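> Below you'll find the structures, each written out as structure tokens.
Please treat every number below as a calculation from the coordinates, not as lab data. Everything numeric here is computed off the predicted structure, so don't read it as measured data.
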Structure I
Amino acid sequence: MPKKVLVIDDEPHVVKYLTVFLQDCGYETCSAGDGEAGFEVLKKENPDLITLDLQMPNETGTRFYRNLIKTKDYKDVPVIVISGIPGRHLAVSKPVAVFEKPIDREALLDTIRKTIGE
């Protein structure tokens, strides 16, 4: 069974780009447009890894992450931050990695494979 990646980003073109790329690489994907919706998808889909934008409407990625690490069932799900805002490394205490937009696809794929396998 393929590993599943949850993509949380408020930019539809980024979500489409990442989900198509990850599916082409053999991963199953699910997505959400902000942290609030992301938590609902997280509970429903139980992903193996999350890619997380930080600056989003409604609920930010930072708030999503804080809720994630407080929740027993999900606190160990690895998170990769993908953001275009400065200081992004300060918003999430223990990300697997931090990538700037535009995304280096090969480096992202390498990080995902090292984190959850293929």
Structure II
Amino acid sequence: MPVSAPVVIADDSLIEITTTFDDREAAAACGRSLIEAGLAACVQVDGPVTSLYRWQGALETAEEWRCTCKTLPAARDACVAAILAGHPYDTPQLVIASVGATSHYAAWARQQVESP
């Protein structure tokens, strides 16, 4: 499909927070909660994924579902706090990255979080 206008990239316009859950329903519930609270514009749940990690000295393998949350820099801390408040793990994975997006997507995300 041809692009009629140049694509504009808004650097570091969004925050992407990734976490994992031990079941799909918990991951989806987290996503719904974040969106309903206006803390995330979009949450994608994918999986199962196989996670390998060391926990309390033992090598573990677990089937998990990954949540990738898109939010704004201003909502980052509240989004992380909400994830932690409802997370069943003792030490949940929370990986946070600043990401660029197209200006149209960044504007849409901003609208979702600032005016849910």
Structure III
Amino acid sequence: MSAITTHILDTSQGHPAGGVPVHLEMNGTSGDWHALGTGVTDTDGRLRDLLPDDFNLQPGLYRLSFDTSAYFKAQNLRSFYPHVVVMFLVEDTQQHYHVPLLLSPFGYSTYRGS
């Protein structure tokens, strides 16, 4: 399993949000962002393979970008947030970082998962 994973739940409909494109980046020492991985959430709303199993996780600032417009368009719903960006800090590279997203057409929240 990837050192960084995510899971999206559509709280407005009460089920996982499958089919959401996700991008993972890390902030470099010069302040620019470097693409690390990309994928699409499965039917359970999970993305377990953003990084290869042997990826050498480094301390630093990371960001997950969720293309929520693709998901809501597929649901034939209007939404206020076409993209959700979550930045988080990796300090202990021996830990697993799970970043869930609770999503609805007009709001979202996130937390450090397990």
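> 1.04 is what came out when Cα Rg over 2.2 N^0.38 Å was calculated for one structure; which of I, II, III is it? Walk me through the numbers before you get to the answer.
On the way: I: 0.94; II: 1.18; III: 1.04.
Structure of origin is III.
> Where does the value 54 come from, among I, II, III, when percent of Cα pairs over 13 Å apart, for residues 27-82 alone is the thing being computed?
I
> Here helix-only ellipticity at 222 nm (-39500 (n - 2.57) for each DSSP H run of 4 or more, over all residues; to 500) has been calculated and equals -1500, so which of I, II, III was it run on?
Considering all the candidates, the number was obtained from III.
> Given a value of 42 for relative contact order in percent (Cα under 8 Å, 6 or more apart), point me to the structure among I, II, III it was derived from.
Details: I: 24; II: 42; III: 31.
Only structure II yields this read-out.
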